[in-house]
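Every read-out reported here was derived from the displayed coordinates using simple, explicitly stated rules and does not represent laboratory data. Here the structure is a predicted model, which means the values were calculated and not measured. Cβ atoms are built from the backbone, for glycine too; each structure is taken alone.
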Structure I
Amino acid sequence: MDTELVTSKLESLDRCVERLRTKTPETLELLRKDIDAQDIIAVNLERAVQICVDIALHWIATVSRSPMPETMAESFRVLAEEQTRP
């Protein structure tokens, strides 16, 4: 496994989470009124999910014996199944 790659991905994920934390309005009503905040949140959520999928696929490709998943959701199922294996 390429630890530098995973570290870089985790740093990017941390930036997304921090952006979400700092740009999420305190109330749903404020969020509804703030289209810029909606965009920032949507983009960073999408990025965060993609980063998690990238890390999962890297782990599956380099460590796991499972076949490569066909969907993003399946990549998380493979990880969950791997966790329950002895």
Structure II
Amino acid sequence: MCRNITTLRGLEPAVTPEEIEAAARQYVRKVSGVQKTSEATEVAFERAVELVTVATTELLAALPPRKVPPKNDPPLRRLGLVNP
């Protein structure tokens, strides 16, 4: 479903909280179909982003290190928006 979400596990340097939130936001946009929030969708959308961010952070912390880094940089790195 979300083939455009980049793998975050195994990045060097390590993934940042901003990158995790950006991936969570992309996932929530995809599954909800909400590209731009409105008054009716903002609270639920932002809560979902928060929950997915926490779950992703916990998941990445619990997994063992990767032997091979991911092939692609996440979007924030590609755009130079994060200094890891």
Taking helix-only ellipticity at 222 nm (-39500 (n - 2.57) for each DSSP H run of 4 or more, over all residues; to 500) from the coordinates of each of I, II, which one would give -26500? I
Out of I, II, which one gives 15.8 for mean count of other Cβ atoms within 10 Å over residues 4-11 as computed from the coordinates? II
Please state which of the structures I, II yields -0.90, -1.08 when log10 I(q)/I(0) by the Debye sum over Cα atoms at q = 0.20, 0.24 Å⁻¹ is computed from it. I
Can you say which of I, II returns 27 when relative contact order in percent (Cα under 8 Å, 6 or more apart) is computed? I
